[in-house]
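What follows is calculated from the coordinates using simple rules that are stated; it is not laboratory data. Note that the structure is a prediction, hence the values are computed from the model and not measured. Cβ atoms are built from the backbone, for glycine too; each structure is taken alone.
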Structure P
Amino acid sequence: MKLRECMSPWYELNISNDHQIQCCCYLKKPTYIWKDFQTSLDFEKVWNGEGMQKVRTTVLSNNGIETTCDNCLFLELYNTNWQSQVSNDVNIIQRKNWETAIKYFNEGKTIIDTVPIRYYFKFGLACNLQCIMCCQQTERKINKESLPSKKILELKEYLLPANEFSIMGGEPFIIPEAIQFIDAITADADFQDNKISIFTNGTMLHKYLDKLRNIKRVGITISLDSIGDYYEHIRVGSTWSAIEKNIDLYKELAEKERLTWTLHIAAIVMKSTIPKIVEFVDWCISRDAPVHFVPLSSTITTGTEEEDIYKNPELLKNIPDWENKLDIAINKVEAMNWDSTLRIIKNQLKELTNGNKR
């Protein structure tokens with residue numbers, strides 16, 4: 001994808017517990033700093049402030065060199081911009097906001113009177129697992145602050161026209177502020193048309209199914225990289241039988257009550273995932289759970305040298321038949337018309353093993 005095709009600065013807003021706000025999780029620097037969580041957030045200063053205008057101008061120039069968009073991994077991994085298609089299940093206000101955002105993007109406006117189509121709320125870093133590749137474990141010991149749900153809910157007039165709220169952690173289902181936000185959205189009929197997407201490790205999902213039942217549109221993205229013993233080696237603190245059961249309970253409830261719920265799997269490609277990647281994809285297919293893959297390096301990790309095949313492609317020599325395994329998995333994923341990033345990742349790894357630097 002070319003930089004000029006990126007809609008993110010017109011489309012989304014990421015608000016994090018580390019006080020940073022930006023239009024994209026791939027952006028190298030924040031567009032705004034929310035210095036004091038005790039004060040209310042000035043939406044206009046954030047959405048049309050100097051930082052956001054600068055990123056929009058960068059996108060319009062189609063030249064990200066020496067900017068926060070330089071060498072963007074999103075542009076490298078994805079070929080299309082699904083934001084350009086308005087969802088069929090939005091209400092009139094949401095549709096108008098979305099269509100106007102597309103119009104402003106096409107016209108190249110840098111000051112806009114729409115609101116984000118999608119908000120990402122990173123409520124904190126607390127988690128109940130100790131995953132071997134987690135980039136948050138060191139930071140978690142230092143930053144225990146949480147994004148204040150009350151202050152986010154003060155932005156109600158700017159939230160309602162949005163299509164989707166993405167709730168992230170750490171593990172959202174153990175972060176009180178994230179749970180309070182979900183409770184508030186569930187209890188307020190004004191938010192009945194907004195979609196809630198929760199990025200979770202899935203271990204606590206079964207405890208919140210009744211609560212989620214009150215929400216019309218729910219999307220669950222589960223961080224899952226392998227199956228069986230390999231899963232338990234990676235996601236330390238969880239068991240494969242429990243996570244598999246939780247996923248099945250979620251899907252069974254959605255089917256039984258005809259709920260507009262979706263399930264998606266987010267998987268990291270690293271040394272420990274490749275040996276069972278074909279079986280993992282087969283499992284995703286058996287659960288009708290679309291999976292997309294990201295390289296470990298995209299999570300900006302430190303201290304994971306034994307897993308990071310991007311930084312240490314020599315690790316691939318210890319994985320017999322790794323290319324063939326990836327090729328088989330790629331064919332299966334593409335036959336389902338799911339995300340095609342795994343092919344790009346495989347080609348990048350092939351270049352690295354041939355001595356070509358990315």
Structure Q
Amino acid sequence: MGVAVGVDSHKKSLAVAIVDEIGRGLGVRQFPNNPRGHSRILEWMAGYDVDLVGIEGSANYGAGLTRVLVEAGLTVKEVPAFLTPRERNRAPSQGKSDPADARAIARSTLRGEGLCAPLHDGPNADLKLLVDHRDQLIRARQRVANKTHSLLARHFPGYESKVAKLSTNKGIHAARAIVTACDSVAAELIQENLAELEALDNRIAESEKRIRKAVAATGTSLTAQKGIGAITAAMVLGDVNDPRRLRSEAAFAMLNGSAPLRASSGEIVRHRLNRGGNRRLNRALHIMAITLLRCDETTKAYVRRRRAEGKTKREAMRALKRHLSDVVYRSLMEDCRGLPRAA
């Protein structure tokens with residue numbers, strides 16, 4: 001076997017490390033994250049017998065380099081972010097730095113466990129962009145709502161008896177009624193914030209309309225599953241991209257963070273929450289689980305059965321999400337038959 005390469009990607013720079021077949025460092029360098037830097041990386045790697053390149057962030061800051069490497073005929077794998085600190089902790093004296101992370105990524109790549117095909121330019125890449133855009137709008141709205149609540153609390157004490165929240169048109173109208181009669185800078189700023197909230201609501205609604213249309217165009221069977229609407233389906237499709245990069249149900253569970261981790265001691269045998277994995281995929285599974293617990297008798301019976309086995313409410317919920325992960329995986333794999341593979 002030849003050498004493995006690890007890449008820690010950032011907006012402006014790429015840390016690249018090369019290790020031999022037993023994980024010994026052969027070199028580590030940093031390059032600018034631009035076309036010239038990508039060419040220099042290829043030139044540097046040409047002096048080694050490179051078998052495999054692992055990139056953390058192949059769908060984000062490492063997307064440009066990923067395309068260049070694939071076009072050059074190299075085998076590229078996505079290294080999940082949770083593997084890097086795990087590997088880096090094997091040599092704690094090296095500390096935390098981009099070169100140290102690159103070496104950890106290279107060794108994780110060499111080990112080969114938990115890797116998957118890179119995410120770039122797949123059949124659902126546009127859905128990821130649309131979901132990212134919606135999430136940004138929602139975060140922007142929350143920031144404006146928080147500022148508005150702060151202004152109301154300081155300048156209109158007791159407002160909460162009339163305005164419980166600003167997440168609805170009713171709440172916005174009630175807040176506007178409170179400040180309309182007041183002639184002050186605070187009231188003026190609150191009026192501006194309320195107008196901004198309405199504008200953001202319109203943009204979010206338009207974004208969701210566009211997402212629903214895009215999801216319908218994919219012909220996915222995810223929306224036929226109980227507990228999955230168009231927005232949740234878009235979260236899954238956008239972040240999974242090409243499902244064929246996932247080798248098994250277990251690999252998908254590791255990707256979405258629903259695979260439980262052992263936390264047993266002595267006679268106590270239990271599993272704990274897995275905080276790794278893609279958090280948006282995990283959120284999609286959580287939405288699906290909460291929805292089913294409200295309206296699906298089979299799901300309710302499943303959780304009751306788990307509780308009867310001695311599991312806590314949280315443990316039962318984690319078991320449910322792991323089960324739903326398999327349901328989603330099977331649906332994805334069925335849908336992807338006949339699709340062209342990601343470039």
Source structure (of P, Q) for mean projected area of the Cα convex hull in nm², computed value 23.2: Q
Structures P, Q compared on FRET efficiency 1/(1 + (r/R0)^6) of positions 71 and 191 (r between Cβ atoms, R0 = 41 Å, to 0.05): the greatest is P
Which of the displayed structures (P, Q) returns the greatest value of distance in nm of label points 7 Å out along Cα→Cβ at positions 135 and 287 on calculation? P
Please state which of the structures P, Q yields 3.1 when distance in nm of label points 7 Å out along Cα→Cβ at positions 223 and 335 is computed from it. P
With distance in nm of label points 7 Å out along Cα→Cβ at positions 55 and 295 derived as 4.1, matching label from P, Q: Q
Could you figure out which one of P, Q the value -10500 for helix-only ellipticity at 222 nm (-39500 (n - 2.57) for each DSSP H run of 4 or more, over all residues; to 500) was computed from? P
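Starting from the value 5.1: which structure in P, Q was distance in nm of label points 7 Å out along Cα→Cβ at positions 103 and 175 calculated from?
Q
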Looking at structures P, Q, which one was distance in nm of label points 7 Å out along Cα→Cβ at positions 39 and 167 calculated from, given that it came out as 2.9? P
